[in-house]
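Once you scroll down, you'll see the structures, which are given as structure tokens.
A short reminder: the numbers here are calculations on the coordinates, not readings from a lab. What you see is a predicted model; the values in this text were computed from it and never measured. Cβ atoms are built from the backbone, for glycine too; each structure is taken alone.
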Structure P
Amino acid sequence: MALPRRLDPRLLLRRLPSTGEGSLRIKSVERSIEETDEPETRLKKELTAWDLTFFGVGVIIGTGIFVLTGQQAYSNAGPAIVISFVLAGITCGLAALCYAEFASTVPVAGSAYTFSYATLGELVAWIIGWDLVLELALGAAVVARGWSAYLQSLFGLPSWLAGDNATPDIGAIAIVLALTVLAVFGTKLSGRFTGALVIVKVTVVAFVVVAGLFFVKMSNYTPFIPASKPAEGGTGADQTLLQAIFGLEPTAFGAYGVVAAASVVFFAYIGFDIVATSAEETKNPQRDVPRGILGSLILCTILYMAVSFVITGMLKYNDKQMNTAAPLAKAFEANGADWASKIISVGAVAGLTTVVLVLMLGQTRVLFAMSRDGLLPRSFATVHPKFGTPYRITIVTGVFVAVLAGVVPLAELSKLVSIGTLFAFVLVSAGVIILRRTRADLERPFRVPAVPIVPLLSILACGWLMVNLSVETWLRFVIWLVIGFVVYFFYGHGHSRLGRGLKQASAEQGGAAAATEQTDR
């Protein structure tokens, strides 16, 4: 058979499923979707919009609503902590719109990692995947510690079960390993378990709001935004990046205090993006993933605002009882309702259980996607023949998180969770703008309104919250990213499935061109 006289290299390149060279190679949306149907790595599609909403609420409502409301009202915002939650919610809402568009366009496991691969290239995708390891695994370990402490307090268990300076945190290890087993048995089963506990904790939160209204004193809301004053600390690596750059003096309360509190309570919203990691296991991802992401975020923002309003009405913002590990319980105790603290503790235990589970589910799906792409060992991407879950990477993740939660000091490292999440939001928001320009032809069941204005606002809002985090947090984050670069160039770059495919296609192109030239002669 005669070969064509000339083979246009640009035509061949357009036929390839993906393009780019080296670390800048981009994996096309079509290829990402096609690979979800490979038998050995095919996930079961069994989730609905309700399952995703429960996942979102399950991971968002946790430590933040039970702890940060009182602490940040005491130290930064006063009763205006309500505004702080609104600001953090708006920031997340802008990013959520971007996640919803991507998840409906690229319904593939991996969330921000997969989205970045389709827009910004392999190296950026790796870095964001590496960043999500920091966010999800560390977040799960931190919350598991909190779960252990609440359980020990609720039932009066021996203090050594929650760990001390000499012993590991047995409770944290136990809950992580138990939830790992549940995750292996199936995503649908995990969803039902999460749904049951979400109902419990939402009921408890509603109880806090309704019961707390009977103890509200309007005088506690004055002043609503306390006057700005110099804050203690905030020097050296402990000051915010913004202060370090412009030489600002640390302050509390006032307008800046409200924004500073928003940077901290942002931690309470972490998790809605995890809904996007379940897109590949959703029956109708184009419709249900955006509903799950936006629905869970709106519901949780309303609950956060209601709780923060009630607690600052029950107890004066500058009362030292607000600055404790259990400010909600203390607020009821201060009003003679000691019985309510036990109910709140039950809600906290239920709430933190679902947070740990959903964070681990999100972590495994990100690592699963990275393994399927060859950036991590491909064997990790194997799916269980019966349960349809990536059981190998689930077990590895569970053991890793259990070790973190049981024996590693996490108090300071927990601040890395927020910066890692904000960094992911920035890249996803930028990716929406880029993909609109490079692949305008793609079907987008959900579209971010007013592009590029909304994604740009998301980038600016996330960037503002990032510069309000401490210099020490930034340094640790940069060190983590440097480690990620080393791992990528020593392993991921050479084992990349996309890279090997493009090399093979390039070789075939060269062979075809040589054959054409020989024919011409």
Structure Q
Amino acid sequence: MTVFPTEALMQHARSQPERTAFIFQEDVWTYRLLAHESERVARGLAASGIKAGDRVILHMANRPEMLIGYYACFRLGAIATPLGTAFKFAELAPMLQRLQPAFYIGDSSLYRHVAAVDAAILPREKRLILDDTNGTQGGQTWEALRQSAHADLPMPASNKPAVLTNTSGTTGRPKFVTHTLDTLAAATDFICKHFGFSADDVIVSPLQLAHGSGLRCSLSFVKTGVPFIMLQSRDPDIVLDCIERYRATWLLGFPYQYAGLLEAQKLKQRDVSSLRICLTGADVCPVDLQKRVTAVLGAPLYNFWASTEVSGQLTFGLRPGAVVRITEDAQVRLVDENGADVAHGEIGELLIRGPNVFVGYWDDPEATVQSLKDGWYYTGDLMRRGDGDELWFVARKKDIIVRGGTNISPAEVEEALVASHPSVEEAAAVGKPDPVLGQRVFAFVKLTAGTKESVVAEILQNVAERLAPYKVPEGLRVVDGLPRNALSKVDRKALERMMAEGESAGPRSINQKVHNRTGPP
């Protein structure tokens, strides 16, 4: 039986009203309180004229109002539309123009990037600024919205758009992934069933609710009845302090966040012995980092795969490496360029089908047709089958480096760079255009604090012992940090621009000798 997000919340509010749903900055939010506040805000939105199908912008970092806003929209049938916290006016204005929102809820630190948007697109009276208690910036206050009375709320249609989540596309135009209450319920069912959360667990999650992974995980925590620590800051000291204080058993995060945790734990030891599992996603996590996290935190760090469009058919792997597992009820294929299934062990594009797959891209039928074919979602991720139920990630289809007609996985190069020397904290590889070979491998590395750039020669020498000659970076640049997009993934387009511009005013580029050859040896 399908249990929708609001129904799952209400069931806990009735059966265990005083049990902790989540903790935010030491404030305990019970299921009763979360359900009560969500209902009040839903009625307040209805009293403000918001109806089913209207877009409601949620523009804030992690905080209780964000989760309340989601549940309120689900209850009303409005479409929750989170906006990333890293976006500036030039990015937000065209998004709002496309969305034509009926209401905006945001905090003042982010609203400054929206304030200048034309009132014809976003009326002043439909702007609510959470930190504006007097309503001087927007037309309403959070307290006034909560106090609004509206007698009846409609029963929302489960197959209509419920949330639009921004995702970075291969073009410059952002896409909005559309999920319904049906697809969200199916996704959370998969996650609850295959990840193995229990009511005895405590989860620390710095994942942003504005992103698909943060939303679906939080909805899954509530559905399972497992308490979680909602973090607004990704500061590694705060994360470690929360693990120690609340005796957390699960930790979620991205690879670069785990690298920061290692440094913070080295400077100040915290008791993290309660941890039993750590999960990471978004970017490929180097094996060396997985092993170091496992050793320092005392809990295995495993990879899991998800996209804004779909999650749940693949659960986390059980050994180091870019490996995940296919669940027993998943519909998964690996296909070649012609759409034919590849042989076992061969590389193919991952296709997924199921009730949790998104229903399309908002106002973008062309992109929808390209990604959804006969019910199958073409993920753009290249994978190969391993032992048993394992799937090994190779690369994003669009990120593959083609040198002399031979495909090179950036993930393989990046893993070799990180493993080559303890001073390499992060690495990223991109293809550098070449008139003869098509592309050559160019890489960027972030070194640990205090490391001198003279170590680069040793890094390249060590990498050459790990990789075939044609895979070894023919250019390597030291940077203070890898650029990331609004979804916290390494921004490869930005790296390509940095490479093309030569970073004349930035960090020094250190290049290998470029061998004069026309293809792989």
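Of note:
- Given 3.5 for distance in nm of label points 7 Å out along Cα→Cβ at positions 294 and 438, calculated: source structure among P, Q: Q
- Answer label among P, Q for the case where FRET efficiency 1/(1 + (r/R0)^6) of positions 198 and 366 (r between Cβ atoms, R0 = 41 Å, to 0.05), calculated from the coordinates, equals 0.95: P
- Origin of the value 2.1, where distance in nm of label points 7 Å out along Cα→Cβ at positions 158 and 326 was derived from one of P, Q: P
- Computed over structures P, Q, distance in nm of label points 7 Å out along Cα→Cβ at positions 38 and 254 reaches its largest value in P.
- Among P, Q, structure where relative contact order in percent (Cα under 8 Å, 6 or more apart) as derived comes to 10: Q
- Once mean count of other Cβ atoms within 10 Å over residues 86-93 is computed for every structure in P, Q, the highest value turns out to be that of P.
- Identity of the structure behind 29.8 (criterion: mean count of other Cβ atoms within 10 Å over residues 54-61, calculated), options P, Q: P
- Which of P, Q yields -9500 [helix-only ellipticity at 222 nm (-39500 (n - 2.57) for each DSSP H run of 4 or more, over all residues; to 500), calculated]: Q
- Among candidates P, Q, the computation of FRET efficiency 1/(1 + (r/R0)^6) of positions 334 and 398 (r between Cβ atoms, R0 = 30 Å, to 0.05) that gave 0.15 used structure P.
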